[in-house]
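Bear in mind these aren't lab numbers, they're just calculated from the coordinates by the rules spelled out. Just so we're clear, the structure is a prediction, and the values are computed from it rather than from any experiment. Cβ atoms are built from the backbone, for glycine too; each structure is taken alone.
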Structure 1
Amino acid sequence: MYKKIVVGYDGSDRALRAVEQATDLATAVGSSVHLVTAVDKANKIHEFGSSSDKVFLSDAEIARDRLANLASKYNHLDVSLAAVPGSPAQVLVQEAQDEDADLILVGNRHVQGLSRVLGSIAEDVAHKAPCAVLIAQTA
C-alpha cells in the first residue's frame, strides 16, 4: 500500500504527534519513513562552547541532529532524514517527489484567516503533492 511515508518535523509538539502517527502507520503497513525538516535558506551559523571547545554548527546541521535524535526512537523502522532549505510545504512536496513517496502525512493546525480549517502548510501540500496526503489530527 504505502512503501514510503514523508512527514515533517519542526520541533513542535504538534509535529511530534504527526511523526508518531506516521510511524504508527508505517509500523502497521510495513512502510519506511522519511523525516523532513525545512530550514531557513540563509542557513545561519551558531557558536557553541567556549575557548578551545568552540563548535560551529549551521541551522541545517542542528536540524539534522534533531531529526537523528527523533529517528533513534523508531529503530524498528527504516527511517531516512532530510534537512532542506525552503518553506515547509515546498520542502515536503519536493522531498515526496525526490523520494518517490506514496504518502505525505501532515498535521492540521489551528491558524487564523482563510486557512483556518486545515492550516496553511497542510493546504499547500494538499494542492501540490505528487502523492496521497493524509492530514492528521494533531491539535
Structure 2
Amino acid sequence: MKEKPEQHQNNFRHKGQSLIEWALVLPILLLIIMAAMDFGRMFYTKIILTNAAREGVNYLAYFPEDKDAGYVNTISAALNEASGSIVTLNAANLSISDCCTPGAPVGVTASITVDLIFNDALQTLGLLGGPLQLSSTVRMMVQ
C-alpha cells in the first residue's frame, strides 16, 4: 500500500512543527534546570553554615573559658564541621556575640558569599544580580 502524496507532505509538516515547539521550550527548560541546580547548592550551603555555627556555639556554651584563648577551639570546632564539604569556611567567616556569661545566651554566626553556578546567564537575563550572601546564626545558653 503506497502513501498518497498529501499524507507524505503532512508528515513533514508535523516533524517541522515538533522541531519548532522543541526550540521554543528548550530555553525555558534549561532555565528551570539551572535554577534548580543553584537552589539545591544554596540549600546545601545553608545547611553546612547552620551546622558549623551549631558546633561552634555548642563548644562555647560548654567551655566558656575558651574566650580567653581567642576562641581558637570554638572556631576550630565550627571549621571541622564544614571540612569535607563544598563550602570553604575560615575564621573570618565566623563571628561570636554575647559571650560568655553563665546562664546567658551566646551566639555564633557563620556567613559566606556564594557565586551562583550560572550567575552570568542569570544576570544576562536580568533575573539576578551578583553573588548571594548566606548566613546562619545559632544561639545557646552558656552552662
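Starting from the value 2, 11, 19, 22, 19, 12, 7, 4, 2, 1, 0: which structure in 1, 2 was P(r) over Cα pairs in 5 Å bins from 0, in percent calculated from?
Going label by label, the one that fits is 1.
One of 1, 2 was used to compute relative contact order in percent (Cα under 8 Å, 6 or more apart), and the result was 29. Which label is that?
1
Between 1, 2, which one scores greatest on distance in nm of label points 7 Å out along Cα→Cβ at positions 39 and 79?
2
Assuming -11500 is helix-only ellipticity at 222 nm (-39500 (n - 2.57) for each DSSP H run of 4 or more, over all residues; to 500) as calculated from a single structure, say which of 1, 2 it is.
1
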